[in-house]
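Please find the structures below.
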Structure I
Amino acid sequence: MIVFLHALAVTAGAATPSRGSAKPTVDASITLHLHAPADAAFPLFDPVNETRWSPDWHPTLLGDGRVAPGLVFTTEDVHGRAAWLLDRYEPHARIIRYVAVRPTTLTTIDIAIVPDGATASVATVTYHRTALDAASSAEVDAFAEHFSAEGPHWEAAINAALAARP
């Protein structure tokens, strides 16, 4: 019995977290100036309404598909399949947080929309991306270098969707 308990203790010790080699984690943000009040702009950042401005966005909602904290959905794009969690969804505060997992990366995306006068708003979109293996380090670094270039495209697409709303 003592040998078994010792073996169990040694095995449990082997399960402690390892530091491994450093994988890059990057933060990248864009700021979007939107031509609508914050309450009108906010819904365009949820997983359902993003389809109104992003032609490449095709989420597959799982469960009841209700846009609320805990919603899980998947996407497929040129980078492969990702599983998403709508971790935080606070319409009254105009705050959203997603967690997206791919085989190579883990990403959190924080979105906050604030008023900018009576007829405009500002959205801040911040990605926090970590490579899950050494081979993905270059992918994460490249994302950080190029994400800011997405700002003008996102801003124009969202503003076009806001202008087209009834």
Structure II
Amino acid sequence: MVKTPPNPAEKYSYERTEYVATGLLRLRFENYFKIPTRREWNETEEKPLEGRLREILIALYFAVEAQRLSDEDDRREAVRRAEEEQRRWEREERERREREAVKALLAEAKAWDDARRIRGYVAAMRKRDAESLAWAEWASAVADRLDPTLKPKTEANWTVPEKSGTS
């Protein structure tokens, strides 16, 4: 590696680094491994790389095995996260269904209470004024339409949430 200073004759010049061949080889693993292993071998005049192939291949084998184990750990971790996400989604879905069921139950209880109040009001008005029979029949029909105890239950309007043994 040789550094070249900036050329003052050029308007936009900067220091450059140039690589010059030395005739000697360098072998380097660019990956980071979780195990302590040698990652670089430099050839010298006295020690050519050919004489160190056994050492290099052993290090390469350990590096590949370490990478394989790391990839396997990453795969297991991804599976664990996916399962955890699935459980979270299922829990949220159960909670959402429970909220909707409670909301529907409260709406039905209010409708039932409204129907009871209307019937009580109609009964009180009949005692007071027996002449308004048409109005009383209309008001009673309204109370019957509101009363959820007079409607047949279907899967759509009566969903009991599932019991969960695990959370």
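Bear in mind that the values in this text are calculations on the coordinates, not laboratory data. Quick caveat, the model's predicted, so the values are computed rather than measured. Cβ atoms are built from the backbone, for glycine too; each structure is taken alone.
General remarks:
- Test item: FRET efficiency 1/(1 + (r/R0)^6) of positions 87 and 143 (r between Cβ atoms, R0 = 30 Å, to 0.05) calculated as 0.05, pick one of I, II: II
- When distance in nm of label points 7 Å out along Cα→Cβ at positions 55 and 79 is calculated for each of structures I, II, structure II gives the greatest result.
- Highest-scoring label, criterion being distance in nm of label points 7 Å out along Cα→Cβ at positions 119 and 135, among I, II: I
- Test item: distance in nm of label points 7 Å out along Cα→Cβ at positions 127 and 151 calculated as 3.1, pick one of I, II: II
- Structure from which 88, 27, 9 was derived, semi-axes √(5λ) of the Cα gyration tensor in Å, options I, II: II
- Of the structures I, II, the one that 15 was derived from, the read-out being relative contact order in percent (Cα under 8 Å, 6 or more apart): II
- Test item: helix-only ellipticity at 222 nm (-39500 (n - 2.57) for each DSSP H run of 4 or more, over all residues; to 500) calculated as -20000, pick one of I, II: II
- When FRET efficiency 1/(1 + (r/R0)^6) of positions 71 and 95 (r between Cβ atoms, R0 = 41 Å, to 0.05) is computed for each of I, II, the one that comes out at 0.70 is II.
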